[in-house]
Structure 1
C-alpha cells in the first residue's frame, strides 16, 4: 500500500498574474501545475513551501506566504490500484521574479481567464484548487480529489471534505 506523501504547493502571484510550472517528470508530467513539492521529514509546512518555491523558480524571496487549506489527493491506476496518496498543503504567496526554465520544468504566467479557458493543459485538481481559492476569497478549506492515470491524467472527483 502507498504511503501518504505530504506536499506543499503555492498559488503564486507574480506581476498581477499566476505562475504555473509545466512538470518534466511523473507524476503529472507535461501538465501545468501549481509550484511545490515534498515536505521533508522534520520540516514545517511554511518552510517547505517557501523552500520549494525558491528551488523551483529561482526567486530570491517569497513574499506574504499564507497557508489556505488542504487537499487529500489520490492517484489511481487504470485498474483501480492506488499509485500515490498526497496530503497537499495549499498556500498563497507572491514573488517578484523567476527563471522561465528551471529545475523542475518550464514556468509561465497565466491570467485568471487563461486558467479558466480550457486552452492550456492544467493539472485538473490544481486548476480546481486555484478556482476554489478565487471563489472563496482566499480560504481554501479541506478538499478531497482523485486523479486517474490512464492514457494521461483525468479527474475522477474534486469535492469539499465532509465535516
Structure 2
C-alpha cells in the first residue's frame, strides 16, 4: 500500500470516526488487535476502548471538529498533525458541562498493517485542553491557547 493510501486511511479516522461519529468505521479501519498508546488516556487500548473514548468526547462536545494540519508518511508509518475545536456542552469524565469552547492540537503516529491501522501513538495538549475548560488551573498570568488548531499554514482551507 503506497504512502498516499496510508495517509488517506488515517484521514478517514478523523473524518468518519471523530467528525461524523461513525463507530462502525473502527472495525474497518483498525486491525482486530489494534493498540492505542495515549499518555492522556492510558486505560484506552483496544478498538472497544477507542469507541467508548470517541463516544465520550462526542457527547461532551457535540460540535467537535478535527482538522488535519499536515501529514508525513514513510513506509508503514503515518504522522498526522491535527487540530480540534468544540464547545463543552455535555458531561465528560464526571465533569459537568462548562459551556466553554476549546481549541487544541495533537500528533498521531499510526502503524499500518495490511491496509488497516494496527497501532496508534497519540500525544495531544491535554493540559491546555483541561485548562481551557477551567478544570486545571493555569499558571498565574498565563492563559492557555490552542496554537495550531485551524491556524496552521493551510488555515484558509479548514472546514468551519
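Hey, relative contact order in percent (Cα under 8 Å, 6 or more apart) derived from one of 1, 2 reads 23; which structure?
Source structure: 2.
Given a value of 2.0 for distance in nm of label points 7 Å out along Cα→Cβ at positions 5 and 133, calculated from one of 1, 2, which structure does it belong to?
1
Using Cα Rg over 2.2 N^0.38 Å as the calculated read-out, with 1.03 as its value, let me know the right label among 1, 2.
2
Coordinate-derived values only; no laboratory data. Everything numeric in this text was worked out from a predicted model, so none of it was measured. Cβ atoms are built from the backbone, for glycine too; each structure is taken alone.
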